[in-house]
Structures are given as structure tokens and as C-alpha cells.
1. Computing distance in nm of label points 7 Å out along Cα→Cβ at positions 28 and 148 gives 4.9 for which of I, II?
2. Going by FRET efficiency 1/(1 + (r/R0)^6) of positions 76 and 140 (r between Cβ atoms, R0 = 25 Å, to 0.05), which of structures I, II comes out largest?
Structure I
Amino acid sequence: MKHVLAILVENKPGALTRVSGLFSRRGFNIENIAVGETVTPGIARMTITVEGSEALIEQVAKQLHKLINVIRVSNLSAEPAVMRELMLIKVRAEIGNRSDIQQIVETFRGKVVDVSPNSMVIEVTGNEEKMEAIKLLLQHYGIMEIVRTGKIALLRGSKVLRDY
């Protein structure tokens, strides 16, 4: 089962290395990771997607708590949360098929963010299923390049992760 962990850390050199090293030592593959600042100066938030059983993830969470710089670890998969990722897709786009590509992009509430004589760059945000669906439809035109962020997530409602 996939789990999305939110880890609050002191925003100091080496924090990411220590966290990712723990996953590596335990034989876990990090599927994706996103790191960014929080509203609290000096605190960063890592959102990590990893596959494993509930028991193994709990064990990893306990070990993460022991690391220097780690403030809090939460498994967002166990709670109602809004999860999204961003994908940029560069697709071959000849003059004759641009309107078809544009129609697909609009269906997925995406945006065309760059156009050149032979290609278009498309921006899409959403869940993993949405990303895979638009990718499947655009393969017909020839995908030249794809880049995706890791998942980012916030708890639903007024509940927040605190850094204390």
C-alpha cells in the first residue's frame, strides 16, 4: 500500500540526506518527494510517498522521530487530505493537431504554457490517476519529455500539522 508521509524538519543542511538515508537503509524506495518551506521560519516540510505495510510505515515513522532535525512525522494516508502533484508534458504538436491537443488539455483543466513550431508544453495538476489519464491520451501525439513533482498534501478542514 502507498503511504504519504508529512515530515516537519528543521531547515538545516543535511536534513534531507538523513531522512532519505533512513529510507535507503531500510530498503524502502521513495516513489516521490517534495520539500519546501512552511509558514514557520526555519521549518521545512517533506512530503514523501513510499510503499509498504502499515506496520512497516509505523516503524519507519518511529525511527524518523529519532533523527536529528526531525520535528514531526504524520501519515497523511490515514487521514482525510487533499493531495496533488504537478506535471509538465512536452508533446509534439504540428499545426494540424494543435486544436486536438488543446481540447484534451482543456478537458483535464490543464494549461498550455509554451508553444514552439513543433511542440507544446502542457501543465497539469491533480491526482495520480488524472496524470496517468492525460499522459495516455497525449502519447498518440508523441510525448517528448515529462517532468513531475512529488505529491504535496494538506489535511482537510481546519486540522494542521504543528511544528511544536
Structure II
Amino acid sequence: MKNVISIVVKNNSSVLARISSLFGRRGFNIDSLSVSATDDPHISRITVVAQSDESGLAQIISQTQKLQETISVQALEENKSVYRELSLVKILTVDDKFFDKFVIEQCDKFGAIVVDVTEKSMIIELTGTSEKIDSFMTTLSDNQNEKGFKISKVCRTGITAIERGV
């Protein structure tokens, strides 16, 4: 089962290394990891996505809470939280053609924005759920040869999440 864990920590050097090694020592593979400072530059939020059962989740939360830098740890439930991911997709024209309107139509459909355009390339930014980004990527991949472009590079941030409500 996919678990999203929010960890609030003191923003000290090597805290991320300690957290990630704790997961590794316990046999948990990290599927996604996102880290940034909060509104307080001395505090960071780490969002970790890992696969585990309920007992494994309880174990990793318990072990993470014991770290000196840890302020709080909680598993986030999908229906009580907002999950988002950012992707950047670079596409190239094929055979020096201009980009087909298909790409722009798909950007409009998925709420993506074009952040850079050159004569032979375009970079698209899309923010949303992992499923939305997967669907966008599938749509582009399935049509790239037919529509005269090719996907050159894809960068995804991984999930960041926050609990809904007060």
C-alpha cells in the first residue's frame, strides 16, 4: 500500500540523510521524496511516499519520531489531504516541423503551461495529481510520432502533500 508521510523537522544539516537512511535500514524503498523549508526557515517539511503495510507504517513513524530533529510525523490520508506533483516535459519537433496544435490543445485540456519555446523545442509545466500527470504523459507518448514531435526529457518532483482543514 502506498503511504504518504509528512515529517516536520528542524532544518539541520544531514537531517535528510538520517531520515532516508532510517527508511533504508528498515527495508522501505522511497518512491518519492520532497523537501523544503516551511514558513519558518529553521523548520523543513519532508514528504515521503513509500510502500508498506499498516504495521510497517507504524514502525517507520515510531522510528522517525525518535530522531532528535523530528518535530512531528504523520501519515496523510488521501481523502483528507491535498497531494500535488510538478512535471517539466521537454518536447522536440521532428523534421523541423512547427509544433502541431495538438500539443497546445493537450496543454489546455490538462491545465499545463508552456514555459519555454524555441524554434525546435518546447518545455511544458504541469502541476497536479500523479494520475493527472501520468494521463498527460500517456496522451503525449501515444501521439508523438503521428503528430510530429518527440518527448526528449521529463522531470518530476514527486509528491508533496498537506492535510486539509485546520
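1. Answer by label: II.
2. II
All of the numbers you see were taken from the coordinates with simple rules; none came from a lab. If you're wondering where the values come from, they're calculated on a predicted model, not measured in any experiment. Cβ atoms are built from the backbone, for glycine too; each structure is taken alone.
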